[in-house]
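In the part that follows, the structures are each spelled out as structure tokens.
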Structure 1
Amino acid sequence: MAKLKVVGARTPKLNGPDIVTGRTIYADDVQLPGTLHGRILHSPHGHARIRAIDTAKARALPGVVDVVTAADIPDLSLLASDEVCHEGQKVALVAAVDPDIAEDALALIKVEYEVLPSVTDPEAAMAPGAPEVMLGAPTETVVDENGERLSNIASRSEMVEGDVDKGFAEADVIVEQVYRMPYFHQVYMEPNSATARVEANGRITVWTSGQGSFNIRNAVAGALKLPQGQVRVIMAEMGGGFGAKNGIFTEAHAALLAQRTGQPVKVLMSREEEFLDGRPAPGCVVRLKTGAKKDGTLTAVEGRMVWDRGIGGGGGGVGRLTDIYEIANVKLEGLVVRTNKPAPGAYRAPGAPQAAVPREGNMDLLARELGMDPLAIRLKNAFKKGGRARGGAPLPRDWLRQTLRQAAAEANWGKRRLKPNQGMGIACGEWQNAAGQTNAFITMAGDGSVSIVTGQVDITGVHTVMAQIAAEELGVPVEKVSVSLGDTDTVPFTGLSAGSKAAYSAGTAARDAAVEARTQLLRLAAELLEADVDDLILADEKVRVKGRRGRSIELAELANNAIGSNDGPISGRCVLGRIPTYASFSVNIATVEVDPDTGQVQLLDLVAAQDVGRALNPMLVEGQIQGAAVQAMGFGMMEVQRYGAGARMLNANLLDYAIPTTVDVPKVRTVLVEDPCEMGPYGAKGVGEPPIIPGAAAIANAVHDAIGVRVSELPLTPETVMKALRRQPAKNKRKGE
């Protein structure tokens with residue numbers, strides 16, 4: 001790889017000091033004169049008909065400016081009108097001069113409900129004769145083995161390759177297991193907040209935080225049936241999203257109230273509302289059957305993946321059950337089942353962590369039956385150079401096996417001496433990083449400082465990476481580069497900061513824009529220095545002529561001269577569509593200790609290796625991997641949205657919804673596998689999604705190694721582990737016990 005000065009350096013986030021000292025402006029910090037406070041009335045029931053709503057007392061409360069129900073906005077679908085299908089569904093809005101008055105007004109709204117049967121377990125919801133989750137909702141016709149029609153099936157998909165019967169006939173070992181995973185929440189630190197104001201010209205300005213300004217603009221315009229050009233979105237810094245903030249939460253409701261009242265309106269969600277009416281990750285139930293020959297070669301896989309998608313329906317692909325291994329014979333069915341829960345959304349590599357648990361679990365079961373090393377069976381079947389990953393393009397490098405080997409070396413795989421009830425587990429993941437519309441506009445001031453404006457929302461330090469790239473190409477210190485986020489009126493359409501595309505695409509745009517600015521600098525310098533452009537070197541804030549001592553000119557002088565020149569100031573621009581993308585691979589190796597008397601699982605060590613192409617900023621990449629590993633630990637060991645009678649959530653708060661703390665998390669040892677791809681900036685790939693995928697699967701495999709019992713239900717709480725142990729007592733205790 002070419003040697004670089006700024007790109008590849010461990011540069012702290014440019015806005016880090018502002019974040020830790022409290023100077024950063026978040027969405028709830030936006031305070032406009034005359035702002036009203038909006039609050040939302042949510043359904044207390046998991047499923048019910050709305051018979052009547054009485055808002056008279058709420059409207060009469062002093063300080064209340066507006067109360068809205070579905071009857072007041074018959075052409076819009078912002079509030080439930082006749083039926084609520086999950087606890088937390090929006091029923092009414094209030095705008096008041098004070099947030100406490102708004103809360104009091106909500107308590108005065110009387111809603112008459114007819115409670116209906118509800119169901120939150122996907123297997124119960126799909127059973128013939130199960131209660132209808134959404135009255136009259138369209139369903140797919142799918143029948144069970146007895147010919148009875150399954151209930152609440154929103155969609156069905158199938159993946160068939162080769163001949164699975166032939167594949168299983170060729171297998172020497174066949175394993176089959178059922179895995180269950182629950183709803184779990186992104187638990188971003190910043191609850192959602194939006195402020196809207198109607199301008200004098202009738203346009204609506206919305207201040208909010210999210211992962212894409214234009215996605216929010218288009219969604220608000222669509223919800224209010226307005227032209228997109230009537231809405232302007234200005235983004236504040238985002239305090240975490242992880243995919244949940246790809247779309248709108250309360251932005252359209254704030255805008256509606258602002259339209260009706262003629263005053264700015266802020267709508268802030270509470271933590272409880274985030275749980276009840278958020279967009280968590282979906283749960284699923286997977287039955288997976290896998291066959292292999294004596295040498296470990298996979299011959300066939302067959303199964304069914306049942307996605308719990310709440311009231312949302314939506315897609316439920318099954319390809320990730322096979323997406324990193326060569327398997328000739330495949331037959332997989334995917335069912336999407338509605339339940340009386342909120343519709344889920346994206347959560348960092350959507351669907352991939354859930355699919356990794358059964359896929360990697362069955363790989364370990366096969367290795368155990370064959371007496372084979374779990375690492376060896378993965379190396380044997382892993383996609384190799386020239387093979388085709390999920391994206392379809394042949395792999396130009398042997399990225400997965402490189403990552404497996406480097407992870408194993410770091411973890412001392414196969415060489416560590418473990419104590420009784422300790423175990424190690426390995427698992428893999430893959431993600432095809434996205435690419436999409438983005439931009440970068442660079443200008444150089446007369447003092448040689450550089451400014452970048454982009455429409456790409458800053459998550460995970462992407463603006464810092466863009467500054468590093470500009471500094472690299474323009475020969476200035478990164479401290480002399482500033483990056484600002486444009487709003488929907490000031491920059492072209494920009495896609496989401498999601499799908500591992502932000503640094504990959506926006507970094508490419510920053511590089512192309514900086515190259516254009518550098519070309520202008522060198523052309524001007526060639527005139528002033530009376531030299532050929534090819535003989536010039538741009539570095540250390542000056543341009544000099546090769547081999548000619550003393551023949552140089554400062555960037556500041558060049559930039560200042562350019563301002564008055566015929567060509568104008570130094571600038572560069574790049575408006576990017578799509579560029580080719582690549583598969584990225586991750587491998588986790590977990591070491592755990594399990595108390596067989598209590599079921600308590602302790603994560604002792606976690607090695608997280610990732611194929612990153614090239615680390616543009618190793619410190620930020622390591623932070624991505626470490627953060628994702630902690631989230632994977634939460635998914636694997638403690639996080640679950642629990643539901644009780646009437647589809648009521650039992651733990652809609654951070655006291656009862658457990659997430660990892662510093663006490664629970666060991667040091668995450670990161671391994672950056674750098675083997676550049678062709679199209680990414682300096683060979684970089686997207687790094688945001690892959691690190692969360694294999695963690696829970698690796699921990700589950702480590703638990704199996706520790707106690708000899710497959711715990712196939714997540715999270716791996718003491719109760720879940722003990723339930724598995726009671727069914728099948730531990731059988732592989734280590735020497736010395």
Structure 2
Amino acid sequence: MRYEDFLQKKAVADAATGIRADVGINPALFEFQKDIVRWALKRGRAALFADCGMGKTAIQLEWGKHVHEYTGGDVLILAPLAVSMQTVREGAKFGIDAKYCRSQEQVSSGITITNYEMLGKFNADHFAGVVLDESSILKSYTGKIRNEIIDAFKNTGFRLACTATPAPNDHMELGNHAEFLGVMSRAEMLSMFFVHDGGETQKWRIKGHAQNDFWRWVASWAVMIRKPSDLGYDDAGFILPPLEIKHHVVKKDEAPDGFLFPVEALTLQERQQERKATVDKRAKLAAEIANNTDGPCLVWCNLNDESAAAKHLIDGAVEVKGSDKNEHKESAMLGFSDGSFKTLVTKPSIAGFGMNWQHCDTMIFLGLSDSYEQFYQAVRRCWRFGQTKKVTVHVVTAETEGAVVKNIERKESDADRMASEMVKYMAGINTDEIHGTTRQTVDYARGVESSENWTLYHGDCVDVTREIPDDSVHFSIFSPPFASLYTYSASDRDMGNCKTDQEFADHFRFLVPELLRITKPGRLCAFHCMNLPTSKARDGVIGIKDFRGQLIKIFQDAGWIYHSEVVIWKDPVTAMQRTKALGLLHKQLKKDSCMSRQGIPDYLVVMRKPGENPEPVCGELKYFAGDHGTFKQTKNLSIDVWQRYASPVWMDINPSNTLQRTSARDDKDERHICPLQLDVIERALQLWTNEGDTVFSPFAGIGSEGYQSLKMGRKFVGVELKDSYFRQAVKNLVEADTNTAKQMSLIA
């Protein structure tokens with residue numbers, strides 16, 4: 001594969017694979033809905049994150065109709081219970097024939113609708129297209145069911161995922177949708193765009209510099225819309241009526257043992273106990289509200305006891321429980337939709353997704369769980385586009401349940417902020433995508449700065465190294481990107497900016513043969529690295545990846561000889577304090593020491609190019625390393641120094657002896673610039689180069705290798721991709737070159 005082809009393949013934007021021809025869309029749809037259908041058809045595999053009432057059902061039915069007509073194959077819509085029959089009714093309104101089926105044997109040509117629970121009775125390979133209605137269910141199900149859904153349709157050409165809440169509290173949940181659509185696995189997404197800062201290893205955040213690129217990537221396969229104006233359309237008909245949330249607090253008469261007054265339940269177990277202890281009082285208050293409501297009323301419960309008490313106390317209420325047969329659940333929920341009875345009592349986990357109950361403007365939460373998504377979705381069954389009346393939500397809790405109310409309010413605030421952020425980042429891109437506007441892209445640019453003793457290229461190290469003459473470099477030393485552990489820029493040309501270890505290795509393999517070509521025969525190349533810790537969220541297991549071994553193998557495959565290596569000691573206490581790694585924590589010894597491990601050292605691995613070295617390095621050193629004009633000279637390594645250098649473990653490297661790095665840091669940089677310690681560079685140059693030799697670094701960073709090379713009387717050639725690092729490296733090289741010239745003039 002050519003390097004340019006590899007970069008194009010590496011690009012994170014997901015290519016369109018669907019129907020490219022313009023198709024006629026049902027005139028009954030709004031303009032924004034028509035354009036979303038066209039976009040989703042063109043994408044082939046797409047996600048629609050549209051708020052409740054924005055017409056997801058009509059969009060997915062129209063999408064399914066065109067997929068069927070274009071491919072001649074059938075389309076399967078998976079939906080929550082009762083939503084399936086509701087979708088059949090919606091199809092009839094738009095003149096689209098959709099059939100509800102419970103097994104593969106009932107499938108006929110066209111669009112088939114079924115419940116998620118029925119998936120095992122269908123042959124996924126039969127269908128040309130699939131729709132996940134209320135696709136946030138991917139994370140609501142157990143991991144096993146989630147994986148079954150993803151695996152079942154991994155070969156399906158057309159895929160559409162629709163939900164109002166793709167990631168109500170956590171951006172990482174977008175990975176479930178990306179994985180279902182075949183865009184990128186969740187683990188790849190974490191490696192590419194996310195990082196976690198020690199202490200909370202399960203909590204990931206978007207890398208600072210990756211914000212724009214992450215949302216640009218999401219917008220390449222998903223559209224986000226909370227109202228039509230988010231995509232540049234008129235909001236007429238889509239402005240929601242007022243929503244009023246009324247809190248009703250039931251007093252508790254008895255205080256727990258040891259307390260004079262009732263105390264707030266804080267833990268999950270305490271909250272569950274309080275809910276059970278106050279069921280009767282809360283149910284009586286909820287029944288009083290429901291019985292005094294003139295129109296339809298929806299009662300949401302969290303516990304079975306709450307549901308049973310509400311049904312008993314509310315006049316004419318119909319109850320839907322998890323243990324009920326599917327036929328009863330469907331008939332009861334559709335009966336409430338038709339107005340066959342006034343009050344429905346159920347749980348958000350049963351009926352909180354997908355149902356259209358705009359005819360109802362009053363609901364009661366007899367019990368709350370800690371799930372904000374369930375609360376949001378339940379409220380949106382009535383408060384959605386199409387609702388014409390003010391919606392009143394009564395929340396009935398015990399005075400001791402304050403913590404759960406605060407938790408829901410906090411999550412609501414987080415979710416609103418997250419949704420606003422998603423819309424902000426995606427709106428312009430989505431608008432361009434939906435309207436078919438071509439976005440401008442920034443071309444890759446090159447640059448160079450140089451003096452008599454050094455040359456620094458601003459660009460891609462693979463491109464630049466290709467242009468360096470054969471057998472022109474005496475020694476190379478560098479620290480390669482640590483396979484996405486630290487990603488330095490958003491460019492596809494950044495080797496650290498990769499989705500998988502394999503992608504990093506494939507990228508690095510373009511460089512290593514070029515390093516061999518430009519190195520003089522018999523001379524050396526040294527790289528600094530460490531083995532990489534794995535995490536459960538990104539890699540599936542907690543452990544260590546042999547990154548060092550992977551690099552050595554890549555060099556050997558290119559023709560290099562594995563020459564030597566040294567272990568560089570690192571303080572495990574410092575590593576523990578910075579990363580909070582489970583294996584380094586002292587408390588882990590008391591829990592299970594089988595999960596305890598040693599710290600991870602650095603390595604300096606040295607590779608040799610085959611052939612006879614025409615310019616022997618004699619272990620003699622003359623260099624000018626003093627400050628303020630002080631001249632220092634060292635000749636012939638003494639035996640005791642050589643014995644220390646020959647040790648397979650260097651214990652005396654000062655980890656803080658690095659070039660300053662504050663001025664190179666962008667506002668969105670992550671915490672690591674990772675300059676190689678000057679002690680390591682100095683020792684390597686002292687051992688394996690002569691004065692006047694050319695030293696090369698393909699990952700120059702802020703110029704550490706060049707800075708030390710110039711101080712020691714060597715010449716330097718380097719490459720750096722990131723603009724801010726390049727600018728700082730130039731400053732550092734100029735400083736080193738100037739100081740060395742001054743020192744040499746003192747002895748002239």
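Upon calculation of P(r) over Cα pairs in 10 Å bins from 0, in percent, for residues 384-551 alone from the atomic coordinates, which of the structures 1, 2 produces 9, 25, 22, 21, 15, 6, 2, 0?
1
Tell me which of 1, 2 gives 11 when you compute relative contact order in percent (Cα under 8 Å, 6 or more apart).
2
Quick check: -11000 is what I get for helix-only ellipticity at 222 nm (-39500 (n - 2.57) for each DSSP H run of 4 or more, over all residues; to 500), calculated from one of 1, 2. Which structure matches?
Derived from the structure labelled 2.
One of 1, 2 was used to compute volume of the Cα convex hull per residue in Å³, and the result was 177. Which label is that?
Among 1, 2, the structure yielding 177 for volume of the Cα convex hull per residue in Å³ is 1.
Computed from the coordinates by the stated procedures, all read-outs in this text should not be read as laboratory data. Here the structure is a predicted model, which is why all the values come from computation and not from measurement.
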